[in-house]
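Participant: Next up, some structures in structure tokens.
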Structure 1
Amino acid sequence: MQDYRRLLVWQRSHCLALLVYETTREFPQDERFGLCSQLRRAAASIPANIAEGSGRGSRDDFARFLRICGGSVHELEYQAMLARDLNYLAGERFEQLGARCAEIRRMLTGLLKKLVAGN
């Protein structure tokens, strides 16, 4: 497998994780171990699973980790929605996170199809 840092989907998901960390700094202190922690964990798990999966050495393993990433993207989207509805997240930032999640989900799907096809 190639160096995960060269994968555009890893680069974009790493930037998303950084954005989530930056965004959650503004959350109420009482959410530090609640929603803030969950958002950060979900966001960080996407590039982390891409990195781990790419290092497993087999296409099947990498594909499994990419599927896990897809679940984390959905989890992150829901948690961002919850944060918005609790007025912790401005509508503009919510839209920005949603657009990045959608982009990463498309990229994961494309990479997964490519892996499964054996290319």
Structure 2
Amino acid sequence: MAITLYGIPNCDTVKKARSWLDARAAAYTFHDYKKQGVPQHDLQRWMAELGWEALVNRKGTTWRQLDEATRAKVVDAVSAHALLCVQPSAIKRPVVRWSDGRVTVGFEADEFDRALGA
């Protein structure tokens, strides 16, 4: 299984993660939410592995632009899944599926080093 990095290309954190991988000549596939959407089976798997709270980006522009009532409805995995399906930009980025099958969210160089076995 190869590395897949999920996100949107204009996100600064995604750019950092991609640059980090490129600098180490790590082979990976970039999955652009904007163009390709979010595969439902992947979203469900991420929620099962990481918990829905880890995936909802409450600091991002998309979340802040949601009305108060919509934000208040996100209280569990079911409501988070419903939101993230229609607002994939509200997913914390990047989500990375590593070659060993593990999934991480966000970019931390130390965590990426461990994941690559560096």
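Values in this text are rule-based calculations from the coordinates and carry no lab data. Treat the numbers as computed from the prediction; the structure is a model and nothing was measured. Cβ atoms are built from the backbone, for glycine too; each structure is taken alone.
Participant: Given a value of 19.9 for mean count of other Cβ atoms within 10 Å over residues 10-17, calculated from one of 1, 2, which structure does it belong to?
Facilitator: Working: 1: 19.9; 2: 15.9.
Structure of origin is 1.
Participant: Quick check for you: by mean count of other Cβ atoms within 10 Å over residues 2-9, which of 1, 2 is greatest?
Facilitator: Details: 1: 13.8; 2: 18.2.
Ranking 1, 2 on mean count of other Cβ atoms within 10 Å over residues 2-9, first place is 2.
Participant: Now, a different point. Using the calculated result 28, 13, 11 for semi-axes √(5λ) of the Cα gyration tensor in Å, pick out the matching structure from 1, 2.
Facilitator: 1
Participant: Computing FRET efficiency 1/(1 + (r/R0)^6) of positions 34 and 50 (r between Cβ atoms, R0 = 25 Å, to 0.05) gives 0.70 for which of 1, 2?
Facilitator: Details: 1: 0.40; 2: 0.70.
Derived from 2, not from the others.
Participant: With relative contact order in percent (Cα under 8 Å, 6 or more apart) as the yardstick, tell me which of 1, 2 scores highest. Mind dumping the intermediate values first?
Facilitator: Values: 1: 29; 2: 36.
Top value of relative contact order in percent (Cα under 8 Å, 6 or more apart) goes to structure 2.
Participant: Out of 1, 2, which structure matches -27000 when helix-only ellipticity at 222 nm (-39500 (n - 2.57) for each DSSP H run of 4 or more, over all residues; to 500) is calculated? Show your work: numbers first, answer last.
Facilitator: Details: 1: -27000; 2: -13000.
The structure behind it is 1.
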